[in-house]
Structure 1
């Protein structure tokens with residue numbers, strides 16, 4: 001699991017990313033055999049909702065598939081340092097999407 005928020009103790013905005021390492025037949029049948037993505041609350045969540053992710057120094061751009069999250073087309077996360085280089089979990093979660101640096 002990986003998370004980003006505007007305030008670790010009391011976030012107003014957040015993204016939660018998680019992925020199971022093994023999927024059973026029910027996960028596959030329900031389309032849950034991908035990463036889970038949640039933005040702000042569970043009404044903006046789903047499995048495999050990103051069409052691409054652009055990770056650059058100091059920011060990540062999540063490009064959302066059409067109609068995947070309540071008319072949200074993209075979400076940008078900006079941070080002071082390039083934490084993605086050290087975040088192996090991030091690369092594992094999004095193993096099926098091409099990451100551009």
Structure 2
């Protein structure tokens with residue numbers, strides 16, 4: 001698990017140093033990897049935050065891959081910030097879920 005998150009973090013840290021299209025491709029790969037991880041985790045453990053991260057990161061990956069063709073960002077280059085915002089939103093969602101239901105599943 002640590003190695004997986006390390007690879008995703010490394011992709012996100014490396015991406016800004018590449019040309020725009022390559023940056024979008026690397027970011028998109030990191031977003032797909034994060035979404036896949038949470039998708040598999042949701043299937044296994046049913047953690048509530050995975051509902052938000054899978055949906056948000058999958059949509060963000062699609063947007064990022066669509067940005068490769070024109071070579072420009074549709075969200076002013078804030079793809080990685082949106083990735084973190086989805087993560088934060090998912091944790092808030094899970095906290096609310098736990099408070100309402102008494103479990104994170």
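All of the numbers you see were taken from the coordinates with simple rules; none came from a lab. Small disclaimer: the values here were computed from a predicted structure and weren't measured. Cβ atoms are built from the backbone, for glycine too; each structure is taken alone.
Annotations for the structure displayed:
- Calculating distance in nm of label points 7 Å out along Cα→Cβ at positions 5 and 29 for structures 1, 2 picks out 1 as the one with the greatest value.
- Origin of the value 3.8, where distance in nm of label points 7 Å out along Cα→Cβ at positions 45 and 69 was derived from one of 1, 2: 2
- Highest-scoring label, criterion being relative contact order in percent (Cα under 8 Å, 6 or more apart), among 1, 2: 2
- Source structure of the calculated read-out (helix-only ellipticity at 222 nm (-39500 (n - 2.57) for each DSSP H run of 4 or more, over all residues; to 500), -2500) within 1, 2: 1.
- Here Kirkwood radius over Cα pairs in Å, for residues 13-52 alone was derived from just one of the structures 1, 2, and that gives 10.7; the source is 1.
- Source structure (of 1, 2) for log10 I(q)/I(0) by the Debye sum over Cα atoms at q = 0.17, 0.20, 0.21, 0.24 Å⁻¹, computed value -0.79, -1.09, -1.20, -1.51: 1
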